[in-house]
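No value in this document is a laboratory result; all are computed from the given coordinates. Model, not experiment: these values are computed from the prediction. Cβ atoms are built from the backbone, for glycine too; each structure is taken alone.
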Structure P
Amino acid sequence: MKIVAVTACPSGVAHTFMAKKALEDSAKELGHSIKVETQGAMGIENELTIKEINEADVAILAIDAHIAKMNRFYNIPKIEVSTKKVLKNCKKVIEKAESKVKK
């Protein structure tokens, strides 16, 4: 499964990047490919392209704050969770995302 994700927390520092790492590690462990964009104190980093979003099976929005360019995800199955939920049980978050994908 191809996953795209965005992580963002109010301060845009710790939880944003810890959630990115957790998503990358868990997706790899579960056999999925993933690209994670971060939005935080340094702005948008590792920005997802429209092509990457359109080719993805699902989007995971691990966000605790408003994110820029949210409209990019209008035509893709998605879930929205907190960064804390990702840090607490990332595999469960990915399993929830899997359930959004039409078989």
Structure Q
Amino acid sequence: MKTYQKDAAARLFHAVSLLESEEECAAFFEDICTINEIIDMAQRLDTALLLDQGMNYHDVSDKVGVSAATISRVSRCLHYGAGGYRAVLDRMKKEEDPC
């Protein structure tokens, strides 16, 4: 990645970290992304959630409507990626089970 692109990505990540509520996140993403980009990201997160729950590829594809290639990529990132999916999934689990 070129230096400008790295700097631009860092600004984007910092901007997202400044958002203080789901409403602010929704407004920001609505402004910065197309509806299809938001849908694609939401589907990838749903795919990660279902894979983490042990659902198989076929059932994930039927439920979320994504291709086997997308499921494979999400699975690879979930297990061997930078840890972003794992951090979010673990925090979502903690919200569901406050004990």
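Given that Cα Rg over 2.2 N^0.38 Å, derived from a single structure, equals 1.20, which label among P, Q identifies that structure? Derived from Q, not from the others.
In terms of distance in nm of label points 7 Å out along Cα→Cβ at positions 29 and 77, the structure with the greatest value among P, Q is P.
Given 32 as the derived value for relative contact order in percent (Cα under 8 Å, 6 or more apart), which of the supplied structures P, Q does it correspond to? If you can, show how the numbers build up before the last one.
Working: P: 32; Q: 17.
Answer by label: P.
Given a computed value of -25500 for helix-only ellipticity at 222 nm (-39500 (n - 2.57) for each DSSP H run of 4 or more, over all residues; to 500), which structure among P, Q does it belong to? Don't skip to the end; give the middle numbers.
Numbers: P: -11000; Q: -25500.
The value was obtained from structure Q.
Structures P, Q were shown, and distance in nm of label points 7 Å out along Cα→Cβ at positions 45 and 85 at 1.5 was computed from Q.
Highest-scoring entry among P, Q, by mean count of other Cβ atoms within 10 Å over residues 13-20, is P.
With mean count of other Cβ atoms within 10 Å over residues 37-44 coming out at 16.9, pick the structure among P, Q it was computed from. Show your work: numbers first, answer last.
Numbers: P: 16.9; Q: 13.8.
The structure behind it is P.
Which one of P, Q has FRET efficiency 1/(1 + (r/R0)^6) of positions 5 and 69 (r between Cβ atoms, R0 = 30 Å, to 0.05), as calculated from the coordinates, equal to 1.00? Traced to structure P.
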